[in-house]
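Throughout, read-outs are computed from the coordinates displayed, never taken from laboratory work. Remember, it's a predicted structure, so these values are computed and weren't measured experimentally. Cβ atoms are built from the backbone, for glycine too; each structure is taken alone.
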Structure P
Amino acid sequence: MTTPLPYHLINAFAPTPHAGNQASVVVFPTADDPRANNEEFYRKTAADFNLSETAFLVPVDAGAKEPRYGLRWSTPAAEVPLCGHATLAAAYALFNYVHPEAKKLHFDTRWRGTLAATLESETGQGALVGLDFPVTDTPAVAELVSTVGAKVAAAAGLPADDVVGVGKFDFGVDAYVVEVKEGVAVKDLKVDSAALDGLGRAHQLARLCARRRHRRGPRGASCPPRLLSRVPLTTPQTGSAHTALIHYYLRTADASARVAALAGVPQADVEKVVLDAAQVSPRGGEIRAQIVDGRASLVGKGWRWGFGQLEVLPQ
C-alpha cells in the first residue's frame, strides 16, 4: 500500500542554524514501496522541493545496530552520482529522528559504493556528523594554469598570476580546483558568471582557495574556499567537492609542500593535516576535512528547519 512519506529539510555543513547548504531528505519506511528507486518519482519530487539536491533513503537493514540504507540523490533535473551535503543531511535526519540510538550508519549508493556516517556529538540541533567518502583523484595540471586558471581569475577580477595551481577531477563533467595566492581576499571577490561560460554546466566546479595561517595548531591548516560555478553565484557549502580539494592539497606534490610549510609539518606527514574549509558565499558553511585510513573524512553540523509528509499523488 502506498502511504505518505516523511521528509526533513536540513541545513548541512552549517555552523549556525540558517547557514550551510539546504537539502531535502525523503525516508521510505519500507523497501517494497513502489516509489522506491523510481527515478521519475525522485526527479519530480526534487523539482517540487526546488532545492539543489534531494536525498532518498530506502531501508536495507534498518534494524541493525549500524542501520543500512540505500541512498540516492537527485536534482530537479537529474540524478547525480554523489552529493556530500545531502548525505550529511540524510545522516543527520536518521540519527536524530529515526535511529536516535545509532552511532554509525551505512549507505549503499548506485555509483560510489558503500559510504558511512558517524555521529560526532550528541544528537539534536547542530549535531556534528562525520562522513566517510572515497578521495577524488585530483592531479595538478600545470598546463591548465594558463587556460582554466586564467579564465577563472578573469571572472573573479584577479590578475592571472594570482593563480598558483589548478587540479582537475571528474564530477560527471570536467571539474577543477583553482588555487590562488595566500594573500587573495576570497571573501571579497565579485564573480562574473558569464565569463565562466565554456567551463561546463553548474555541476562543473571551479574553486578558488586562499590559504591562511592555521588555527588548529601544528596539525591544522585553514583553507577558506569559494565555489565558482556558472550558476548560482550564491552557492553554499558543498561536500563532495572537498574530496577533491583534500586530494589536491594533501597528495599533489607542489600544493602539499605549501600546506606542509604552512602547517609546520614534514611533507611526509602532510596527510595528517586537517583542513578547516570555510565557504565564503552569502550563506556560508564549514567543513573539517582530512584523510583518514586513505579515505576522505568530512565533518560538519546539521540543523533541521522543517519536516512533514509527502502526500500520495497520481503519477
Structure Q
Amino acid sequence: MKLFIKEHIVLTCWVIVVLLTVVAVFWYDGYDHWLTATYAVSLGLVLYAAYLIYRYLSHRMFYSRMSHRMNDLKEFVPLNEPAPLPQALSELLDSQYGHYYAHLHRLEQRQQEYLTFMNQWVHQMKTPLSVIELTVEDQEDEDPRFISIREEADQMRRGLETVLYMARLETFEQDFSVEPVSLKAAGEEAIHELKRFFIRNHVYPEMKIDSALMVQSDAKWIRFVLVQLLSNAIKYSSGGKGQKVTIQAYEATRSIILEVKDQGVGIPKSDLNRVYQPFFTGENGRHFKESTGMGLYIVKDVLTRMNHRIDLTSAQGEGTTVTITFEN
C-alpha cells in the first residue's frame, strides 16, 4: 500500500491542480456558479478515486511483491495478474531468473569439478611423498641431508593437508559430525603430528588438559585447528631455544576454554585487527618466509561454522594467546 501511495502521490497532486485550473479558467471568464463548480470538481475527484481503487485492486499482488525483498532465488513467485504491467514484469523476471539459475548451475558445476580435482591431486601427491619419507626414514641418523629432506617432506604433507581441508570447507555441512571430543586426546594427536617441527625449531610442548574434559564438536576439525594454531606458535617461537608452547583447557561459567599460548615474537598492535583476513601476513610475514596468511583465516572459518568462538591476544615481544570457547 505504501508503494502504491508513493507512486500515485504526484499524479494525485497533478489531477487536483488540473481541476483547480479548469475552475480558475471559468471563474476568470465570469462564471460564478460555485455550487456547480464544486460539484464538478467533486465528481472529478470521485472518478479519480474510483480509478485509484481499480488500479490498486488490479495490481495488488504486483505492489505487494515490489514491497518485499526476496531472501532467496527460490522465493520467486510469478505475478499472475491480468494487468499488462504485472504480466510484462513477470515475464521479464522469469526470463532473468532462468538466466541467473543456469549461470549459477554452471558455476556450481565448475566449483564441484575444481574440488574433485583438488582432492584427487592431494591424494596423488601423498603417494610420492610417502615414498620419499620411507626412503629417508632409515638414513636420518647417517646423513644430515636426509634429516633436512624429511623435515621438508613433513612441511609438504602439512601443506597438502591444509589444501585438502580448505577444499572440504565448501562441503563442510556434509563433512561435519558432532560427537564428544576429548581435548587432551586432540591436543596429543596434534603435538604428535608436529613432533619433528617442534624438535627442528627447539620449541617444546606443554600440555595442561584434564583427560576428563570433553566438548561437543568434530574431532578431525578440532585436530586440524590445533595443528594450525600449534604450527603458528612454533613458527613464531623459533627465535630462541628452550621456548615452550602451552596447550591448556579449563572449565568456565557455562563454557569450556581451550588456549594455545606461545612465548614468541608476538603480533604488532597494528596487525591485530587483520589477522583473520586471508593472505594477510603483516609485519611478521616479512621476517618469517613460511607465512602464508591463511592459517588463522581457515581456523576462524572452521570454528565459526562449528559455532565456537575464537579470540586472540598478543603483545609484541611477549607472545600470543589464542582462546577457543566451547559453549555448553
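Kindly point out which one of P, Q the value 3.3 was derived from, the read-out being distance in nm of label points 7 Å out along Cα→Cβ at positions 164 and 244. Answer by label: Q. In this comparison of P, Q, the computed figure -19500 for helix-only ellipticity at 222 nm (-39500 (n - 2.57) for each DSSP H run of 4 or more, over all residues; to 500) is attributed to Q. Taking FRET efficiency 1/(1 + (r/R0)^6) of positions 108 and 132 (r between Cβ atoms, R0 = 35 Å, to 0.05) as the criterion, the largest value within structures P, Q is that of P. Out of P, Q, choose the structure whose coordinates give relative contact order in percent (Cα under 8 Å, 6 or more apart) equal to 10 when calculated. Label of the source structure: Q.
For which of P, Q does distance in nm of label points 7 Å out along Cα→Cβ at positions 36 and 284, calculated from the coordinates, equal 4.0? Comparing all candidates, it corresponds to P.
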